[in-house]
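**Student:** Below, each structure is written out as structure tokens.
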Structure P
Amino acid sequence: MSTGYQIYDKHGAYFLTFQIVDWVDIFSRKVYRDIIVEALNYCTEYKHLQVSAWVIMTNHIHIILRSDKNNISDIVRDFKAHTARQILKHVTADANESRKQWMQHVFSFNASQHKRNEKLQLWTHENHAIYLDPLNPELYQTRINYIHQNPVRAGWVLEAEHYLYSSAIDFAGGKGMVKLEV
């Protein structure tokens, strides 16, 4: 088992990447992005999750988070389990999802590769957790900039704060979709 990129300080700040199996562009649809936003807001309100920065790309999420009261690993596990159930339920039930059969095939194949999954697997098991040492504010700021520049590098917006599914608007003085603890 790999020892890199694991959460060791259960209450420390971490830069995490949650990616969809086989890099499926699930978040190209608003309905799936909104499931993520709703789940993040739930976790901030009821699970004491503190989100410092975030962005949803088409097939992955970058986020900086911590929690003073709960174990981060537990929150991440619950977040990924809940969002996977909600997204997969929607994919299966939505008659208008043009990629339904293909996505179900991809998610089914990935589930068959791991004993931890029953039928469908949405998220990879890795989170690529990078500890953000409070004594190194440069690393923290570098990760925030990386998160916010993702949509700019993708060519979706000219200015980071113009991308709706990101915390960049909060850093520019506006109000974003997820409650932040900066």
Structure Q
Amino acid sequence: MATLHDRFAQELEVIGGNEATPWYVVQTHGRTEGRVHLALQRKGLEVFFPQVVIHRMRQGRKVQMHLPLFPNYLFVQTLINPQVFHQIIKVNGVIRFLGHRGPDPVPAEQIESIRTVVAGERYYYPWRYLEKGKKVRVIDGPLAGVVGILVARKEKQRRLVVAVEMFQRSVTVDLENESVERWE
């Protein structure tokens, strides 16, 4: 006789992540993102938990810390049905899926842009949410394909802000010599 965990794992194999499978935002209780991330991975789900590396002084030593890029949020790639929904919601530390009347998918463009920024070698960090501005897409260099809002503080200093509209948080990365084009 198959256990609930076995049935859930079999169902996830059938509906599991691929490029056409939507991403959803899961809100967690404070400081439980890491535990929720591991619990969802153990269930066979594709989970994206972006983190930022910061350096702090602790007891006179410089310590490297990995903190959530978006505190209290992580991304899950799956097809939602009632059984999967309840299995995710029941994970200790999960509060809810974000959405108006249930889980709403995050545009794939936003997830891919954040993944590219996080996987790159450039320093990135949280940024205030930007609603307005012209969207651009980077067309060359290590950030090619990233879509965001271009912010210029000085002529030679350009910053690209990638926003997640669903929960109004952003991440930014400095551009060097990359070319950009308008993106609608």
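Every number in this text was worked out from the coordinates using simple rules, so none of it is lab data. It should be emphasised that the depicted structure is a prediction, and the values quoted were computed from it without experimental measurement. Cβ atoms are built from the backbone, for glycine too; each structure is taken alone.
**Student:** Given 0.45 as the derived value for FRET efficiency 1/(1 + (r/R0)^6) of positions 89 and 121 (r between Cβ atoms, R0 = 35 Å, to 0.05), which of the supplied structures P, Q does it correspond to?
**Tutor:** Numbers: P: 1.00; Q: 0.45.
This figure was derived from Q.
**Student:** helix-only ellipticity at 222 nm (-39500 (n - 2.57) for each DSSP H run of 4 or more, over all residues; to 500) was computed and gave -13000; which structure, P, Q, did it come from? Show your work: numbers first, answer last.
**Tutor:** Values: P: -13000; Q: -7000.
It was calculated from structure P.
**Student:** Rank structures P, Q by percent of Cα pairs over 19 Å apart and report only the one at the top, that is, the highest. Display every interim value, and only then the final one.
**Tutor:** On the way: P: 58; Q: 62.
Checked P, Q; max of percent of Cα pairs over 19 Å apart sits with Q.
**Student:** Thinking only about distance in nm of label points 7 Å out along Cα→Cβ at positions 97 and 137, which of P, Q has the largest value? Don't skip to the answer; put the middle values down first.
**Tutor:** Values: P: 4.4; Q: 2.8.
Result for distance in nm of label points 7 Å out along Cα→Cβ at positions 97 and 137 over P, Q: largest is P.
**Student:** For relative contact order in percent (Cα under 8 Å, 6 or more apart), find whichever of P, Q sits highest and give me its label. Let's see the in-between values first.
**Tutor:** Numbers: P: 30; Q: 20.
Of structures P, Q, the maximum of relative contact order in percent (Cα under 8 Å, 6 or more apart) occurs in P.
**Student:** Assign the value 3.4, calculated as distance in nm of label points 7 Å out along Cα→Cβ at positions 113 and 145, to the correct structure from P, Q.
**Tutor:** Working: P: 3.4; Q: 1.5.
Source structure: P.
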